Structure 1
Amino acid sequence: MVSTPIQATDEITIPGPVSEVWPVLADVAGYPRWWPKSLGIRVVGAGMDLVGTEVEMRPSDGRPFRCRVEAVDRPSRIRMRYVGGLIEGVGEWRLEPLGQQTRVSYRLDARANGWLVFCLGKLMNLAAVHSRSMREVLKSLRHVLDQKQPGTNVGQ
């Protein structure tokens, strides 16, 4: 089967310590409440202590795919495995303390399978498409954390 590599890293600095960011990021069951609706995320299975938790994404401009949490290092990393055929590979959330701020990054190292994706990859930068979606996710994360901290400014 033909496949197309997709590698991207996206990050944001959140005004708040890791201890405030981690609980939101580690609450995978809560993602549907704050992820952009255009990504159509839903939890399809919960694992013990986060590992094994599986989510499905049905992006409005693409085909559905699934991710499963395969490793967790509290409070700094969540490793996701893309499963189910369309996309195979890993994605990883990382939290890095920066004083009273936190750098949140998501790194994707995957392959998209199929001729349609292969052809699309010749016409557009698939990593940039992924990054556009992840920037929206990161903005939503920042927004939900700002709502938990009265007095912070989303535009900081």
Structure 2
Amino acid sequence: MIEINYNVDEVGWKKNFPYFKKYISKTVKETINIIGIGINKNISVTFFLTSNKKIKELNLKYRNKDKPTNVLSFPMQFSYMNYYLLGDIALSNQTLIREATEQKITKYDYLCKMTIHGMLHLMGYDHETDKQFKQMRKFEKLIYSNIKQKNDK
């Protein structure tokens, strides 16, 4: 079983993304199905759906970058009782809307893409080197393509 927890601290989420749970949930499940983490326990991941102001504070505190960002991942990867705690993902409502508009894709498609990106970080993937970037990008495209195919059916 995959347990997904949501902490929504910014009112714009329910207004701008009324179906966020549906899109995040299917994206988390598809990412875990494709990547596979070989864990025989229940998997838990938490989403912090927030504002530019709050994500900027987190970005400064944890990455020393004094600006808002689209997604931050906080991997845990440890077992507690019958759960494997994958980690936390923070997403900024305003940045997602702005970047989706700039990239000319729907806000829900972009939410899926940023959820995939965050999930891959929780699962140990990174993009610091060229090789890591290419591998992570390959998985992002594969997972997103699978989600889109399932939506088209």
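To which of 1, 2 does the computed value 1.1 (distance in nm of label points 7 Å out along Cα→Cβ at positions 106 and 130) belong? Before the final figure, lay out the partial values.
Numbers: 1: 1.1; 2: 3.7.
Derived from 1, not from the others.
From 1, 2, which structure was FRET efficiency 1/(1 + (r/R0)^6) of positions 2 and 34 (r between Cβ atoms, R0 = 30 Å, to 0.05) = 1.00 calculated on? Write out the running numbers ahead of the final one.
Numbers: 1: 0.25; 2: 1.00.
Among 1, 2, the structure yielding 1.00 for FRET efficiency 1/(1 + (r/R0)^6) of positions 2 and 34 (r between Cβ atoms, R0 = 30 Å, to 0.05) is 2.
Please state which of the structures 1, 2 yields 30 when relative contact order in percent (Cα under 8 Å, 6 or more apart) is computed from it. Don't skip to the answer; put the middle values down first.
Working: 1: 30; 2: 25.
Among 1, 2, the structure yielding 30 for relative contact order in percent (Cα under 8 Å, 6 or more apart) is 1.
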Computing helix-only ellipticity at 222 nm (-39500 (n - 2.57) for each DSSP H run of 4 or more, over all residues; to 500) for each of 1, 2, the value -9000 comes from structure 1
Calculated from one of 1, 2, distance in nm of label points 7 Å out along Cα→Cβ at positions 50 and 82 reads 3.2, and the structure in question is 2
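Values quoted throughout were computed directly from the atomic coordinates according to the rules given, and no laboratory measurement underlies them. The structure displayed is predicted, hence computed values, not measured ones. Cβ atoms are built from the backbone, for glycine too; each structure is taken alone.
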